[in-house]
Structure formats: C-alpha cells, structure tokens
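So, here's a batch of structures to check.
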Structure 1
Amino acid sequence: MAADTTMTGAAVSEVELRRRIEVDPDDAASLDALGLLLRDAGQGNAALDCFKKAVMAAPDHVEAQLHMAETLLDLDQFAAAATAYRRLTILIPDFAPLYTALGIALKRGDDVAAAMACYRQAMILDPEDPAPVFNLALALEEAAKSEEAIAAYETVTSIAPKMLEAWVNLGNLHHREKRFAAAAEAYERALAVNPKDASTWSRLGVVADALGARDEARAHYRMALEIDPECVAAHYNLGISLREEGDLAAAIHSYRQALAADPARAEVLYNLGLAQQADGDAAAAETSYRAAISVDADQVAAQNNLGTALLDQGQLVEAVDAYRQAAGDDPATAVHANSAWNLSVALLLSGDYEEGWRWYEWRFHKGGATPPSFEKPRWHLDAPADARVLVWAEQGYGDTMQFVRYVPMVKSHAAAVILDIQPNLRRLLDGFGGAVTVAPGEEMPEYDFHIPMLSLPGLFGTTVDSVPADIPYLSGDPERVVYWRERLAGEGRAIGLSWRGNPENQNDRYRSVDPILLGPLLNAHGCRFFSLQKVPAAGDWDVLANLGPITDLGPELGDFSETAAVIEALDLVITVDTATAHLAGGLGKLSWLMLPFIPDWRWMLDTDESPWYPCLRLFRQRELDSWPTVIERMTAALHDGT
C-alpha cells in the first residue's frame, strides 16, 4: 500500500507542519505528514508519536493507521504492529496486502500459525499477488515443512516467473532435500532472470558437484568469480571441489582467495586446514585450525583436527589437550565421537592404557557409525561362570591376531567361548584357547553374552606393564613348516620382507615404503630375501628386479596359516606395520618393524621394544618421511649381525 508523503499541493515543510499542529493539535493530516518526515529522517520513535496522535484524533484515518503499523514493525514492536494491522483489516477488509503485512508482523512475533493464516487469506483475496505466497513459503521453510514450502515457491514462480529470490529459494530447498537435478533446474531459471548473479552460479556449481559433473561445477564457480572476483562462496566451493579432486595446491589457493575477501570465515579456515593437512603441511594446518577456533569457539571439528595436526608434528601432550577440548572430560558424556576416538588413540599412544581403553569404546561411533546390535547382552567379568560368550573380531587381520590372546582369559571366566573371526584366519585360529571357532557363512552356536575383541584389554584392566605377552601363542601347521624349511634352506639368513600395507588404510601413505628405497637391504651380505607381500602395488616388481635379489612367495601364500608356516621357516622377518608384523609377533619370530614418525597407537613412542611382542625390534622414523635413514640403520644392523 503506497504511502502518500504529501498533503494537497506541494510538499509541506516540517516548520509549517509543526505550526499547523500548534494551531490545531488534532490536525490528523498534518500529524501524519510530520510523522513521515521524521521517519524518513531516521527518527522512528518521534514519528511513531505523531502517527499515534493522528490515529487518536481521527481513528478512521487509514494512512496514519498504516504508517503507525509500519513504524511499529520497523521498531520491532511486533504485537503492537499486529494490533494496528488488524484495525486496518476492519477498515479495509478486502485489501490483500494488509493481511500479508499482518502476517509478517505475526511471524516476526513468533506466532507462525496465525501468520500463515493471514498469508492464506491474502492469497484468497488476490490470487495473482506473489507476496503472500512467497511469505507463506518462507514460513513453511522455517517450520521445516519442506514439501509444502516447495509447492508454495512453485506457485510463486508461476505467478511471478521473474522473481529471482523465489527461484533461488526453491533451488536451495531442492538441494537440501538432495534433489540435485531439480535444484539445478531452479538455479538455471534464476540465472535466466539474472545471468549476473554470482552467488547463484556458485550454488549451481555445488549441485553440479553433487551430480558428479566436476568439470561443469568448476566452470560454474569460475563464472561466479568472473562476475564477482570477491564471491567468497565461489572461492570456497571451488576449493572444496579441487580438494576432492586431489588438487591440493589449487584448493589452498582458492581458500586463501576466499579469506582475502572475508578473513573471518570459520568454515573456510577449517577447510584450508584440511587441504594443508592432506598436503602434508601439519604446521600450516595447525595455524588454520587455530584461526577457525578463534573465529568460532564452537568449531569442534576444527578442535579435533587441531589435535591431529599437533600429533602429526609429534606434539603428543598438546594433541591430547586439543582432543580433550573437543571431546570433554568424561567418556560417558562425550558428544563428538571422532574427538573421543582420537583422544583414546592419543592416550594409548602415550602409554596411558588405563584411561585410553575407556575412551576407546567410542570407536564404534566414529565417522557417524552405529555399533552392531546383538540380541544378547554384552559380557562382563561378573557374568555367570556357566555363560557361553561370543568374542567377535571387529577390525583388521592384524588386530584379530594381536587381541586373540585374550580368548584364554575369557575362557577362564566362562563355560564356553565362541570365536567369530575372518575367513582367512579360520585355519590359523581354529580352536584357539579352547574356543569354538566360526567364520562368516558358518552356523553360529548358541551363546549367552557377546563382546567385541578389542574391548577385552580394557575389561581386563590391561596396562603397559600387564600386557599378556606369553609368546608364541600362534603356530603354523607343522607339516607345512617342515615343507617350507626345506624349501627355503640355503646359505645365509633367510629373511621375509613386507613393504606395503593395505592401500585402503587411511594411514597407508605413511606406513608403506616405496620399494625403490629397499636396495641397501636387498644387497646386505649373507642375506637371502623372500617377499611376503601377497598383493604388491603395480610396478613394484619392476622396481625390485633392478635393485637386488628377492624371491616372490606372494602367489603361494594362501591364508594366514600358510603364511605362518613360511614365517616359522625364516630366520628373520622385516616388515612395515601390517598384519605380517602381528603374525610374526604372535609366532614369536624375531622380527624388525619399520615404523613411521607417528606410528599406530600400539607401538607407542620413544622405544625400540613392544610390550605386545617381545620378539619385535622397532626401527622408527626420527622425522617425517625419513624411510631412507630407517633402512640405513636396518642395513647396518644386518651387516653387524645384530
């Protein structure tokens, strides 16, 4: 409803209006006109006083009543504004915009249901007016009624196809509901209205990324930046796309461009840290995470990743503190699963097993995971002695071989143990510790309680000084051991070698060794090398063929029972941190373990021995990515016979 800012004839000055009001304090027209002048000058309260006086002098003065309602709304006096608009609907009952305005006042006063009713009344009075439908859509969206909001926005766009904001909001809703194709269509319609809308080009890029059209997405982000070089969203989204493609340098550049336009964006700082961390620059990542936290102290993910960046730099105490900031002080009340899990790992790495095992139970929740469900309760030490307990493997092969040592301890508290393990370990661990052994696909015996295998150390109160390490506790098939001893017999020490772990492990880039570095080992005097690598990476053997003599046993290594027989026939095993290390350790075989600068928690720090496997000798990186010096020390030890 347009406001009439003039009286009849030319505009009247404030001085003249005040003179007229002084002469006639009930001159509603002059009071209304003075109120408009004051409101335009930013004097809202003074203007409101004039409008109130005008309405009191002339209750049917529609313009004054309207101006009073508008000003009350501007001053955030929502209830009073709603009352004023209601009076107007009595004066002009069929004027649709009044119901829209009343709805806005009610919604801003948190009476959403009444606001929606007003918007719908306005829609009945004027079906061609997009304003009430648009405001209804906004209210429905805020009320999380997505389907109704989408329908309302679609109505708006049919009434007003050039209403940019309606198309954008429709696209946003479709995006939120993961209807990416529909979102793209809505954004494209918005861009047809305004091709120079940089933020919508950026949004279109996000849904293109979600649809897997990465090249198209980056083209959209770059179009947004061509229109607006300081479009933070486009720089940020381009950075995410580039990071996901593995172009970390370009991603870091994009994030820095976003921060140049807006230095206080916590999510950009956080993602910059992610890219820097993935690029191996833990110190830079630490700086970015700290900056994100300084902007937004509730950035729990940044606090968690700060811990990891500190740990990557060998700052274990500081890492524990950072994880605590994110996870809290009590495992029972932690709210951020990844932080709780990381805290457990850092504590175990530090040798604090007592607290570490308590936090370690969060492993089932990390990354949004849900713990497996069982019909039977979890086993505990006070369970009946005649109970049948299911102990189930939950992680990798190496973990099963390391923690199966606890099965006899469970058996000493129960009538029977059922050991549920991976198929490749079935033969090696058959009947281990008196358990009934099963693997996937086999019939599961009846049981009364269950417990995950890696919860046993905590349950039994294991500390660094009380690790059950009576080795060997594993053994190979005696006949196969004899076969392999005859097969591997010869001059010099027979040494098994494993240089790679599972490539799907997130830390594999740190724990595996490039075979091109193995030359000094392979040429050690008086040594014969045999590969225990079942699945080498493509090209590994091409490299090794030019470095020194090594025999490939991989094709003959079936399950772990066969590998165990081979290891028992060897004189020494040299391996990276993979299942081979645990198998050799459980067999009691003299073994050398190559460890990265920050190893897995079970190897702790600053020691060349392991409480889990007394037969293992640990050769550690003394700084990040320093495998050549590790191999140099191992080669020297071979030459010295130590």
Structure 2
Amino acid sequence: MIDLLAGQPIRRRQLLLAAGLLFLSALPHWWHLRPPVMLAFLVLLTARLLFWPRPAKAPPGILRLLLVLLALALVIHQAGLTESRLFGVALLVAMSGLKLLEMKSRRELYLLAFLGLFLLATQFLFSNALLLTLWVLLVATGWIAFLVEINTPSGAGERPSAVATASLLMVGGVPVMLLLFVLFPRLDGPLWSLQLKGATAITGVSDQIAMGTIASLGQSEAVAFRVRFDGEPPPESQRYWRGMVLWHTDGRRWWRQPAPAMQSPPPPHPEGLGYEVTMEPSGQPWLFPLDRVVSAERPLRLDDDATLQATAPIEQRFTFRATSLPPPLHEALDERARRLGLELPSRVSPRVRALAQRWRRQAADDAQVVQLALAHFRQQPFVYTLQPPLLRGDPVDGFLFETRKGFCEHYATSFVLLMRLAGIPARVVVGYQGGEINPVAGHLVVRQSDAHAWAEVWLAGRGWTRVDPTAAVAPERVERGIEPQPAPVGAPARFRVEVDVGLLQRVARRIGWYHDSLQLAWHYWVVGYDRQRQAGLLDRMGLSRLQGYRLAIVAVLGALAAGTLFFYLGMVLGRRRRDPLPAAWRRFRRKLARQGLTLPTTTGPLDSARAAMQRFPARAGEIKRIVDLYVALRYGEQRQPEKLRELRRRVARLRL
C-alpha cells in the first residue's frame, strides 16, 4: 500500500501530541515500576522537546546507541531478569521513550502510536480496576484521534474533528466488544494471571499470631472483603468470619496444624445461609467464610477444622460462594483434635495454672468452667485496647495478672490456654468479626480493622462451641466496629457510633459508598465474569445448548454482524451528515418549494437560479450569490471553508 502522505514532514503539533499521549500511556506505570525507570523515560521525553524540538532533527547516532545501552542496563538493574513481566514492561517503557527521541520520519509516527497502544494494554498486567480501564479507553481514543489527524491532509476543507471521528470509531466497537465479552467461551482463570513474586499481602491475618500482631490491623480502614447474602444478613453478633484454626503454642506464639480435607461435610440444612464473598488481594490462600462454613461451590479446600482455602495465593480479587450454619454443629471429638486441643507449652507460670485449677474445682462441668472464666474477665479491671503495653517474660502471666490491657488475641490466646489447663480441649480461631452494610448496594463491607481472634472449646453434647472472651470485656466490639484512631498505650479502644455529622461529611460518605458499590459491581459483572457466571447468564437467555466452539462461532459471527451493521449505517448516514455542501443545497431547494417553486431534481444550479430569480425578483441578488457559492464549492478544485460557512449562513438567513 502506498502512503500518499508519506512525503509530508512531521509537524511540531504532531510531535507534541505524540509526546503527550506517550506520557499518558505510561503514567499508571509509576505505581508499578521502579522510580529510576520512569524518571529515565521522563528525561527522554523532556530531552526531545527541549534539545531537539524540530521534528526533522534527532540526536546523533552515537548518542542514540549510548542511550540504548544505558537504558538496557538500567532496566536490568532495576527490574531484573527473573520477573519477566516487570522486565518486559520496563523495557517497553524505556524503548518507547527512545523511539520518540530518535523519530524523524512521518512513517515512524505509526510505529509510535502502536507502541503507545501496546503500552496501554500492559496496564492490565498489573490491575483491572474500573478507573484504570476508563483511563485506558480515554487514552486509546486519543491515539486513534492522533492516527486520524496524521492521515488527514491539510486543506481538506471542513470536516469532523479527529477526536469526533475517533470517538465514533470507539463507539462502533462497543457492540463487537460486548458480544465477544458475553458470548466468547471463558477461560478457567483470568487471562492476565501473571503475578509478582513476593507480592505484599494486604491482609495481616496470617497462620500464626502473637500478642500484639492483630492489634496492628486495628488502625487500617482498608477493605478485606465484601459479602452479598442470598437473604437477610446475620445480626452483628453472628458475623464471625472464620480464617485459620491455631492449635500449637510455645507460650508466646500460636500457629496452625494443617488439617486433612473434610471427607463428609454436614448434610444440607434448610436453615443454611448462602452468600458470596469477594476477597481483596492478600497474597495468601486463606479464605474467610461465615462461621461455620459447610459447603462451597468453587473447587476450594474445606478441611476438618472447618477452614476454607483457595488452591493458590489470592493475588487479585477473588469471588467464591459458600453456605454456613451457626455453630455449634454437634461434631464428635476425634483423637487428633483431643490431643491438639489439650497440648500445653513447656512452661506455664504457677499463677496461670493455679487460676485454671481453681475454676476446675469450683465448676460442676466444662460449661461452668467457661462461665467462670468469662466472669473473671468481666469482673477484673481488664481493658480492651488498640495499644497494649509491651509484655516481657511470660506474656500470658503478665497479661492476666499485671497489665490486664490487651487486644482480642490477648484474650483469646489466654482463654484457650486456661481452658486447656482445666482439661477442656480448646483452640484459637483468627479471622474477622463484624462488617458494615453498604446502604447503597446492600452488601457487607469487612475491613482490616475488623480483624479478630476468638476461642472454641469442645463441650460434650454440643461439639466445638465458639466463645469470645473479648465480648466479656468489651461487648461493643461484637456490636460495632472499631474506630481506628491513634491512642496512648493502654487507652480503651473506641467504637463506631452513629453521630449527626455535617452535610459535607454526609455527602463524602455517600460518595464513598457509591464508589464501593461500583467497585464490587465492576468485579462481579466484568472482572469476575467467569465460566460459571457465563453459564448462568446463557441459561437465563435460553442459550444453554451453546457450548465450546459453537459458542465461539456464534460470538464471532454476531460481533462481525453487529460491527458491519453499525459501520454501514454510519457510512450511509454519515455521508449525508458529514458533507455540509449537499445539505445546504437541499435546504435552499426546500425553502423554494415551501414558497411554491418546486423544481425537478434533475434541474441544475444555474437553471434553478434563473427560475428562482424570476419567481422572487426582490431576492434575486441573494439567490444569485447562494448559487454562485454553491457552484464554486461544488465544481471547484478544492473547497474553501470560509466560503462554505458563508453559503450555509446565507441559506439560513434567506427569506422569500
């Protein structure tokens, strides 16, 4: 194909547009790549505009070679060779800047535009958020407008702007995009499933804790996960989101014992509550279903400790469905659970042991021992605080008898140790408790500040029973979330309360809820649109028989048909709308017809002028000027925009 515009030089406007669009294409990578790589990219763009502003000029060849070697060395040093995603994207960013620096010919504008579009696509290797997607679409429209601009010869007369043409092209691709998205067979996993090694976990809840580890999460308002319920959400006191079960302790730390997969989960129960959890990225495989989960729809691992795990660490938003029943579930106590539930550390302080033995002597059964322990936490001057004092030596002894100030893990771990000393199998459970209902969309939002630890004891006739000693000290913790505010060491934690705030605060909070709802909807309908969700949609559409290659064929043919129809209509209608000259002439003839002068369509402009001037002699001068303008524009070598504007203005003002 011959480029008829290849001979035209690059204009400075085109160089500035290319530099601006390239910068916007790489801008989101400031959050993904090392700062030196992005700074080098910015230096290359700035150097081109400052030192070689003339499009026909470029740095000398030896300097360009040196810059290429330096850029490659910088990328290898900053991104490394082991993480292919980081290395590839960093190299693309650096080479895009070098391409702009060396560009001299008009043909290289095409290459730069394609590099910019490819650079935009690499954003989805790191994130698929809604705002990023809108940004990519906006900048992509700019690149298409840039291509329209450089392919439009100067002096082409009045025409739609490049941005309008690019927007029309983008809109024309919407039907194709929607059909392919909805109907094309979905993959088992996300297309962009590459992940960074050593990704930082957002959630701090892990498979081991010590006194003070969960308290550090109390200051975070970051979202841990969101929940949609099939029916009414459970009351606040039942919103326990089970994570890991911790069995082992050395007196300071608690950690989990991997449990075998559950062979025979509880049978379906009519009172079971179904729900859908959308986890935020955590870098860990732990899931947090409602306590206690009895079934999960996705191929997840449900073990004998009633904990749920994904098959791989969660590096992006992850949705699963589950069904739960409120505990206890009247399980039997097997030998493994009895042994682990009575395991003691090598050292236990005499005061802690004596306290547990006193309860044992006073109680008639295990349930009464539990009540005596809870009464002890209620009656003694214990404080629930986000800033517990530092514990030295034996942390359980120091907490129970010295400081008496702690967060949920202090109460849960101390309670479990006391129960074991009293001969009652017990274990620590970590997860989240509570959550806030989004008033806009109705789903539950659980934040990092809702991280929690509680205890489970095995009672005859009831099975594993949840006991939350924190609720004995601070009942508000179960009913309301924590207010994450800095506080002095040992100060009581503050809880969320409904207060009458100002208008601006109410508006800001409402906007925040809308943003949260939009994020969940984006994940549910776009990012999380997997094979299972597609099958449900096809079933509701009556297309459940379409599977595999049949579905792909229907999707492709439908997309092609929709795209062809759209562009055909655009060409037919646009031909009339885009060319204002025939439209102005048709308007002139309609004005004549409304006053009784109807001319055949075969009548030429000169004959039309003679007939109109004879019929309307008072307007002969105006009619002659209109016809002369039309003839000059219609049959001249090129159109002159100012004459076309004059013609349209005279036709609009003509009064017969």
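When P(r) over Cα pairs in 10 Å bins from 0, in percent, for residues 33-248 alone is computed for each of 1, 2, the one that comes out at 6, 20, 25, 23, 14, 8, 4, 0, 0 is 2. Between structures 1, 2, the calculation of volume of the Cα convex hull per residue in Å³ yields its largest number for 2. Output the label of whichever structure in 1, 2 has the greatest value of distance in nm of label points 7 Å out along Cα→Cβ at positions 49 and 185. Checked 1, 2; max of distance in nm of label points 7 Å out along Cα→Cβ at positions 49 and 185 sits with 1.
Thinking of 1, 2, which structure, once relative contact order in percent (Cα under 8 Å, 6 or more apart) is computed, gives back 6? Could the numbers behind the result be given before it?
Working: 1: 6; 2: 14.
The correct label is 1.
FRET efficiency 1/(1 + (r/R0)^6) of positions 105 and 585 (r between Cβ atoms, R0 = 41 Å, to 0.05) was computed and gave 0.50; which structure, 1, 2, did it come from? Structure 2 accounts for this read-out.
Any read-out appearing in this document is the output of simple, stated calculations on the displayed coordinates, not a laboratory observation. Keep in mind that what you see is a predicted model, and the values were worked out from it rather than measured. Cβ atoms are built from the backbone, for glycine too; each structure is taken alone.
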